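In what follows, structures are represented as structure tokens.
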Structure I
Amino acid sequence: MNRLLIPIALLIGACAATAEAQTTQRPNVLFIFLDDYGWRDCGFMGSDFYETPNIDELARQGMIFSDAYSCSANCAPARACLLSGQYTPRHEIYNVGTSLRGNPKYSRLKHIAGTDVLSTEIRTWAHQIQDAGYRTGTIGKWHLSKDPLPYGFDFNFAGTHSGSPPRGYFPPHPKAPGLEDAPEDEYLTDRLSDEAIGFIERNHDRPWFLYLTHFAVHTPLQGRSDLVAKYEAKPKGKLHDHAVMAAMIESVDAGVGRIVDKLRELGLNDKTAIVFTSDNGGYGPATSMFPLKGYKGTYYEGGIREPFFINWPGVVEPGTKSSEPVINVDLYPTFCDMTGAARPADQPLDGKSLIQILRGESDSLGDRAIFWHFPAYLQSYARLDGQRDPLFRSRPCSIIREGDWKLHEYFEDGGLELYNLRDDMGENHNLAQSNSSKANELHQKLIQWREKIGAPVPRDPNPRFDANAEAAAIRKASR
């Protein structure tokens, strides 16, 4: 009997060791990062018009985070936070460009210009992962400098300082690396997916990390004609109904499906973690984040809450969900932990690793607050229902979320807005006066955070401000 038990014990031990090895082995990582893709723009998040079967299946087989955030309500600062692992006051990219965004007659304060290039002295997670022996690639939108290669990437396709697809989603694409000779009828989203497949094929026998950063669904709104026709013929949903946006989203999803098929073909599907999210809220004139208030450019939930999941075979239990508030600076330490990369020794990181949540070892990151700081202006566009006033999607502000509570502070008028997101995720009922103790508590924490991180607050009056012109413009826009 003892002679029988020993081999069985050895077999059990070997199986356990194999399972442990599968859990701890360094995965390849496919990081899909979309542009202007709203919180509800996927089927798994409740869209009743857009079709995303491939993305939905990946989400179902992974962990979905319901309360996931970007660090900014628009493109460049969100990406700078993501790559650096730092909130905006550290890298000083506050807006798209450094000029005032909007009519100077309507802005009461001088904005903080900041910069529009991510400093090469900042070590990105790509640097750390590259040093850990991974082949790193970025395909698509970059937006933080002329060239992403100095930021830890071995390969770049199409990435430049441009925030929009170069002259749209159809050729020509001047000055975009790899796209100079694109065929006349080629659709940009399809090409980026093809390039992702090529990167995976070339590096199938070594660890790789691919940052697939689609231009979609950023303006200009352009879809393939066959897909646009499909959605024009489809009955409209109550939430979503924009045919061109739907066509653009289907192109992304079809590309994801082709990439997953290639992973299976190469035997890499069980060795690859897939991370999916977006840089900010959806484009207001074309999509909806309801019941969230706001859209791209606002610091209400619709402008900063993102669809987010991580699919990691052998580690993340399929079909799991987390309501823990997470933010995109959390991805830097998470990526380091996933790949075995070291964190930078002399560079502060503002996020927390999600690794224990992903492994099911904890359902919380502990007591912490998350923050946003936007000392600038972002002009309005056609849709006005989800912003504080009709002239700007956002004026200079700071935001804190701690637990279920979220506080906005607006610097022009000192306005405070307090919301309990558990009871009022649409931010419809400002509790700053009725619950002044909580508002004061969070306001003090916000002030302390700004002081600690060195966040600049605009205080100087704008000499070009014209109160009468502002009032007239508000009356006209509000009709």
Structure II
Amino acid sequence: MLKKIALIHISLIVLATAKKPNIVLIYADDLGYTDLSCQGSKFYETPNIDRIAREGMTFTNAYAGAANCAPSRACLMTGMYSPRHGIFTVGNSDRGKAKDRKLIPIKNTQILDEKFVTLGEALQAKGYRTCVAGKWHLSKDPTKDGFHTNFGGTTWGHPKSYFSPYKNPYLSDGPKGEHLPERLGRDVADWISKNSKSPFFVYLPFYSVHTPIQAPDQLTAKYEKKAPHGSHKSPKYAAMIDAMDQAVGHILKTLDELKLAENTLVIFTSDNGPHGSISRAEPLRGVKGMYYEGGIREPFLVRYPGVIKAGSTNETPISQVDLYPTFLELAEEKIPKRLDGVSLKSAFGGEALPERALFWHFPGYLQSYKADPDSASRFFRTTPCSVIRKGDWKLIQYFEDGTLELYDLKNDPSERKNLAKKETEKTADLLKDLQAWQKETKAPIPTEKNPAYRQ
């Protein structure tokens, strides 16, 4: 707590410099890799989000910190992999039926410990005004975790309603029938207008497009007239994406009108893959809760005029833990060694990043929505596992029985050919790197047999 008080005190005396860029981080919920028109969807329409890609850079191999929401957000806000903060899932880690779980999972942490300096706190200390709007999910009140202003953020994983009255203690109700994405977009735009004289950090983690699937009738009717395309076929889900896109458009328009766009970094990404019963990330394998590509690879669009070349792409594998050090470097702050990510600033300018491995760790269980052909288990989306991606290769280590899966993502992006028994040397090398990382991060690995397990 003393650390937080000191940081807040520092933020009051640091003089802002005009050269520090404003930062707007837009973070969708449960939006899949192909759930944007600029990412290949022929059914969903996202002209405003597409504008970020058109005027900036698209990272084609960008990853969330986890395959579900709370741990992804904890990784984002701490700049650290999940073993360091202990948030591995939402709620309890023993999800699904006890008789189907071979191991006793590691107990999950649900609230981010106050000892961690959040991204909001770090930027406050550099003189930034900070705002969060939407799904915080890491504590009861984000204003105690580095944000001057909070619109609707608390421990909730989804809203009670996408329409006013919201019944949200941190968001006043609007006119009856007001739609939540529209409201959050307007609140953020108004906040930017009032705080534009100093550098600002907007963290906009939309509740959209998490369930419940609730969208305005007029927007839904628009998509009821369209022909489905593959697994993209829900008019109401499409309308939810459209509503979020319109809110993004309102914020981009505000930046233009205030002549702030040239000095503002805008990033759009998502926390995990799509809800499997509503949308899919095809051709990627998997959905929300799975550690196949469809569960963790996300859209990642970045606009920074004068630094990033418009319409550019970058194939370098990156992780959302990289955003913390990136923002610190842009804010002219030294990057602490405790962070797991690297700054992407040089990549924004077109330079290559040094090759490195990316990691994930999930020592629990996530039940299946239903039997899913993409899952390695008929009972679970995910069983306890660790994952490494290095170069084009990806290894998944399962803890129940030691099963290994190796994929060549360059030639098999859909992860259909397990090469672990064929490419034995590559498998051994990656497993060695993964186990070294587990040791370094003190990653808890479940080993205790579950007495309730029944084959």
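Here mean count of other Cβ atoms within 10 Å over residues 232-239 is compared for structures I, II. The highest value is that of II. Looking at mean projected area of the Cα convex hull in nm² over structures I, II, structure I comes out largest. For the structures shown (I, II), distance in nm of label points 7 Å out along Cα→Cβ at positions 160 and 400 is largest in I.
A short reminder: the numbers here are calculations on the coordinates, not readings from a lab. All of these numbers come straight from a predicted model, not from anything done at the bench. Cβ atoms are built from the backbone, for glycine too; each structure is taken alone.
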